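Several structures are given next for inspection.
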Structure I
Amino acid sequence: MNYTNSKLRVIIICGIFAALTAILAQITIPIPVVPISGQTLAVGLTATIIGSRYGAIAMICYALLGAAGVPVFAGLKGGAQILLGPTGGYIFGFILTAYVTGLILEKTKYTLTMAMIANTVGMLITLIFGAIQLKFVLDYTWAQAIGTGVFPFIVVGLIKAFLASWLGLAVRKRLLQAKLLPQFHKAA
């Protein structure tokens with residue numbers, strides 16, 4: 001495959017995973033202040049399947065689309081005000097989450113155990129970013145920010161980390177077998 005086709009494939013794949021994040025963002029369970037959404041599942045899937053660099057690029061694309069006003073965030077919302085509002089920290093966290101989750105897998109092995117560890121670390125990164133922004137935007141104490149923005153999401157976050165690991169590894173394996181996934185990183 002020549003350089004141009006390879007670059008185009010990477011752009012398309014990053015766009016697909018940004019779109020997947022937008023779609024899963026619409027699966028929400030409303031709770032006060034911060035809803036539970038499918039976004040974090042999408043971030044874990046993205047990082048597990050396409051790795052650190054391209055996973056982070058996909059999340060940057062997702063955040064930029066939303067910032068531009070495209071209704072890709074939870075509840076079909078868009079606009080820079082979402083990124084600057086109480087829940088924006090989670091979206092900013094998605095970028096580092098995708099990078100770190102993918103990097104852990106690239107530096108270790110693509111096994112269910114390592115994927116679960118990587119996705120759990122990623123979940124914690126997202127929750128920390130979210131809690132920090134909650135604290136400052138809503139003028140919360142640290143206890144309020146953690147109580148509102150971290151604790152309610154631990155159990156569901158672990159479930160999503162498992163699903164992202166299990167499904168991500170299965171999809172990644174199939175895409176590699178079909179030669180549909182560029183070799184961004186070492187093979188499983």
Structure II
Amino acid sequence: MNLQIKNMVCDRCILVVRQLLDGLGLPYRNVQLGTVELAEEPGAERLATLREQLAGLGFELLDDKRTALVNRIKSTLIQLVHHNGSEELNKKLSVYLSETLGKDYHSLSTLFSSVEGVTIEKYVIRQRIERAKELLLYDERSINDIAFDLGYSSVQHLSQQFKKVTGLTPSHFRSLKEHKRTPLDKI
């Protein structure tokens with residue numbers, strides 16, 4: 001049985017959900033961003049307990065198929081931007097999503113926009129800028145390297161999108177004492 005879980009955005013989220021499943025004695029085959037594959041069908045009471053405990057940790061067990069698919073799209077995009085290399089980011093987004101999710105891109109895009117109120121492309125831009133903020137804060141890589149890592153064609157392209165989203169240039173953002181990052185589940 002596959003479960004869709006909203007707000008799983010990082011490896012720590014996966015760890016926390018695994019610990020919760022172990023604590024509840026729910027055997028699972030796989031836990032990934034936004035998805036849990038249970039080894040067996042839990043009863044209604046155990047599922048209700050899981051739902052309640054997930055909510056206490058800031059997660060949400062999704063029942064609605066449309067919402068669950070949007071959550072899968074988001075998890076796939078977060079994985080793409082925050083955990084894959086620039087080679088994956090340089091692939092055409094529509095092809096990547098269609099291949100990864102096994103669905104027509106037009107239907108994915110229409111559903112995503114209707115549920116989220118933003119296009120998939122704008123969501124990816126926000127994710128890329130959030131990743132750029134994180135990398136800028138580490139202050140270990142040049143802006144040129146960050147642009148390359150995030151699949152931008154040039155530093156200028158990154159700078160233009162960064163300024164459009166944040167109102168700041170990457171250099172100015174890096175020089176600030178107080179940084180404002182947005183949690184991935186709030187993008």
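Rule-based calculations on the coordinates, nothing more; no lab input. All figures in this text were calculated on a predicted structure; none of them were measured in a lab. Cβ atoms are built from the backbone, for glycine too; each structure is taken alone.
Summary table below
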item	result
Highest-scoring label, criterion being percent of Cα pairs over 16 Å apart, for residues 13-92 alone, among I, II	II
Comparison of I, II by distance in nm of label points 7 Å out along Cα→Cβ at positions 45 and 165 - largest value held by	II
Comparison of I, II - label where relative contact order in percent (Cα under 8 Å, 6 or more apart) is highest	I
Mean count of other Cβ atoms within 10 Å over residues 53-60 derived as 15.4 - corresponding label from I, II	II
Entry that produces 4.7 once distance in nm of label points 7 Å out along Cα→Cβ at positions 109 and 141 is calculated, selected from I, II	I
Of the structures I, II, the one that -0.42, -0.58, -0.92 was derived from, the read-out being log10 I(q)/I(0) by the Debye sum over Cα atoms at q = 0.16, 0.19, 0.26 Å⁻¹, for residues 77-116 alone	II
With distance in nm of label points 7 Å out along Cα→Cβ at positions 101 and 133 derived as 2.4, matching label from I, II	II
Structure responsible for 54, 38, 27, with Cα extents along the principal axes in Å calculated and labels I, II on offer	II
Which entry (I, II) yields the derived value -19000 for helix-only ellipticity at 222 nm (-39500 (n - 2.57) for each DSSP H run of 4 or more, over all residues; to 500)	II
